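Next come the structures, one after another.
Read-outs throughout are calculated quantities, based only on the coordinates presented, and are distinct from any laboratory measurement. Keep in mind it's a predicted model, so treat the numbers as computed, not measured. Cβ atoms are built from the backbone, for glycine too; each structure is taken alone.
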Structure 1
Amino acid sequence: MRHDLYSVIDWFVPAVLRQPADVHERARFFVFSHFFGVPLGLVVVTYLHRIDPVAGARLWTIGLGIIAFAAYPFLLRASGWFDLLSFVSLEQFALIVLYGAYHYGGIGSPFLPWLVAVPVLLLYHLGSRTVLRGVVFLVLGLHLIAFYVVFAAGGGFPEHVRPADFTGVGLVSLFCAAAFVAMTSLYHTQLITAQRAELEREVRARRATETKLLEAKEEAERANRAKSEFLAKMSHELRTPLNAIIGFSQIIASELLGPVGTARYAGYGTDIERSGHHLLHIISEILDLAKIETGKFVLHEAEFDLVASIRDTIDLMRPLAEARGVPMRLSVPVQGLRLVGDELRVKQIMLNLLSNATKFTEGGGLIEVTLARKHGDGASITVADTGVGIPQSDLERVLKPFEQVGNVMVSNSGGTGLGLPLAHELMALHGGTLTLASAPGQGTRVTITFPEARVVGQREALAKVGG
């Protein structure tokens, strides 16, 4: 029954007033109070007609003013002007009460008890709108002052009905006013109860959703761990046959055991060796990522010359870059910079960065490697190229395993998308960072930064303090 009533009431509430929930409930109350108050007010008017049968225009004015309240729900549906209609409705209510009090009994009028409903309507219609409620109270105060001025200037109130005849209508009016306040308050309580129940349902639904999301997250993490553990365990099984393939292909290509007989077969041996090395490199990167994810990757740390390591990697990559018409330039403002870390993995990071820069830079471009040392901020290496660049929206993607963007298609160089993610993870294991800056057509800058604690001078200082 209650839901049927809400359905009828909601027909008058525009969609714009149904969010947030508190506005929806106040709009419902607005509709209910206007329809419920009209018949109660007409009961008082009917009783007055019995004791003042020749009232004429004054009673018609009161009656039509009360009936007009039934139009407000329709105006609300048509306009959606909730605050304005609430304000106008309260002003009309106050004027009808004071007009009726003026003509019927003055201070002892049966209409005055209805003023008790004004604070209730203010609270329920306007909610926490403090300023608007203050304006309504101010205007009501002005009405009361005007009421008193009219009373004082006119020497009293007109007596259309003997005071003794107000006893019955006064009781009826008091009962109707009390019934209006009680029923509207009860309805408002039901609205609050329904709203609270709805909130509780939403909380339960959200908790259930949160539980499902947590379960799905845990399941995904378990699946990811299982995948990573499987790949990590496949290290021996994958590398052993690959090493055999590479070794035998080298024997065939070099004709170590005697001539092959056909030169083309020796060439095939070279192709097999090259493909085997490429496949071994890919598998090694996948296994390295798998070990990092499972927490089984171990850095073999030692002190080494960072400048010399950078030169070594550049020397390895320079022939490939120059074959593409892309020179490499090294800028080293500091000499003899030594670092504590896994030198092999640092070289792997540099090779991955230089390989990407070479693949995505066309002939006539430039690759520049810069080493910088700033006390307090550690040591940083920047690999900058003038290649095709990466869109801003794809910068996060290229740091995720197996992610490739349009650059791969531009360069026609293929790739698995593991180079940058692996470099990023290896830098994280060293306590450092890898940052990307790029834009299409403007090249790419990749900066890796080792923390101050890994610079040998800083390590020695810390050791002395600890000693």
Structure 2
Amino acid sequence: MKFVEPVSDLLKEPTIFTKNKNFCKPEDILIYDTTLRDGEQTPRVAFSPEKKFTIAQALSDIGVDILDMGFPTVSASERDALRRVMLGKERGDIREDMEIIVMCRSMQSDVDSTIHTLKDVNIDPGKLSFFIFTAASDLHMKYKLGKTLLKREGISTDEWLKRPLSFYRKANNKMISEVIHYAKKMGVNKVEAGMGEDGSRANIDYLIELGQACLDAGADRLSIADTVGVLTPDSTEFYMSRLKEALPDKPWVVHFHNDFDLATINTITALSMGIEAATVTVNGMGERAGNAPMHSVVAALWKLYGIKLPRFKYEHLNDLTKLVENYSGIPVQPNEPIVGLNVYTHEAGIHTAGVLIDRRIYESVPAEEFGRSQKFAFGKHSGAKIIEQILKENFDKLERAGIHADYDLVRKVTFEVKRMREEQAEEEDLSIEMKHHYSSLIELGINSHEVIDIALALGKDAQE
């Protein structure tokens, strides 16, 4: 409806409180999607090469800037998916300007194997970016990588627990630096240094030291990960302010996990401090509680912080959500922000009465901007206003039946809708539906019993 007063007098926009942050220009913020790697690491999820290509096309269409294709050396399936994507770029099915990135550990053998794999499928390694990564926390360096670092230095692994943390830090710097330098020497044009696996639990002074070592070796971009999802906005600010101040000359990527449902706000906090690239996944897929959800990050940036990404097609989000739901077998929850089934659906009488006056009374975001539409559900909480509205919309149908939609009919229909829904609630046993839902999820993939069956079959074959 048309308000008498200016909307700005009736509503305090969220951007009033967030407009003085230090974001990059919207055109310089990069959306970095890792659905095809981290997203596929969701338990029980696997995408075929054909499905990966279709998802990659959808990510290209929606405006993703960087696409993580994972480890091409892992399997023939991964190599086939990468080949399809690169051929798609050549044909124009995928945007030429969407950066494709592949993963390597800090091992020369990984670089060699990746380059060999790419050449095997006629892909020029110079046309992709290489993500070369190592650990950053002392826990990871000594107790996960420790024996590897000792072997690289020609030291017996008997020294593992005796060596001080300072040794592992120095050896870690040397390891990733040598591999970055080697990759550049082998013709890789762009290297992103993942100098921060478990960076959110690392010593800040060491992170700066490690980042500088990566840059000195030739890294073009630096990345830090909240691997176990323990950052808060406060600790995000602590880490990113110091890292950005100490190492300002190259772009930064943040990769945040969602273990405490803070990945979205942590990502936005980092971007608000001048960080250039945000890693996300479609539907927030990923290990454990998943990664920063694409829909939440881009929507909050736009609607709460006034940062509308010029290359991003927000109206495609719903279609992208459905595509990845169908391919993964993992549904988003109905109340998932922006993309959930119920987000733009109203039942409660107070709410429906409000949105019938003006949608902005109970909707802060127009559904159509995200490829959605407003809907109504009917049940025990429904009010007369929405029943009256539905009867008006179906006036001709009622008139043809000789029924006049007066207030008395509205009242009776409202009463009957409530009665029917309460009766359904008494009779329905939703536990059966929930058991079916969870059993369907559990049946995705291969279970432990099948692993034993495989072992028994292969063991018998070996004996014959």
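The value 0.00 for FRET efficiency 1/(1 + (r/R0)^6) of positions 63 and 247 (r between Cβ atoms, R0 = 30 Å, to 0.05) was derived from one model only; which of 1, 2 is it? Of the options listed, only 1 reproduces it.
A value of 10 for relative contact order in percent (Cα under 8 Å, 6 or more apart), calculated from one of 1, 2, originates in structure 1.
With respect to distance in nm of label points 7 Å out along Cα→Cβ at positions 199 and 399, the largest value across structures 1, 2 is given by 2. For which of the structures 1, 2 does the calculation of Rg and Dmax of the Cα atoms in Å, for residues 71-206 alone return 18.7, 67? It traces back to 1. -22000 is what came out when helix-only ellipticity at 222 nm (-39500 (n - 2.57) for each DSSP H run of 4 or more, over all residues; to 500) was calculated for one structure; which of 1, 2 is it? Structure 1 accounts for this read-out. Across the set 1, 2, mean projected area of the Cα convex hull in nm² reaches its highest value in structure 1. Comparison across structures 1, 2 (criterion: Cα Rg over 2.2 N^0.38 Å, for residues 319-454 alone) gives the highest value for 2.
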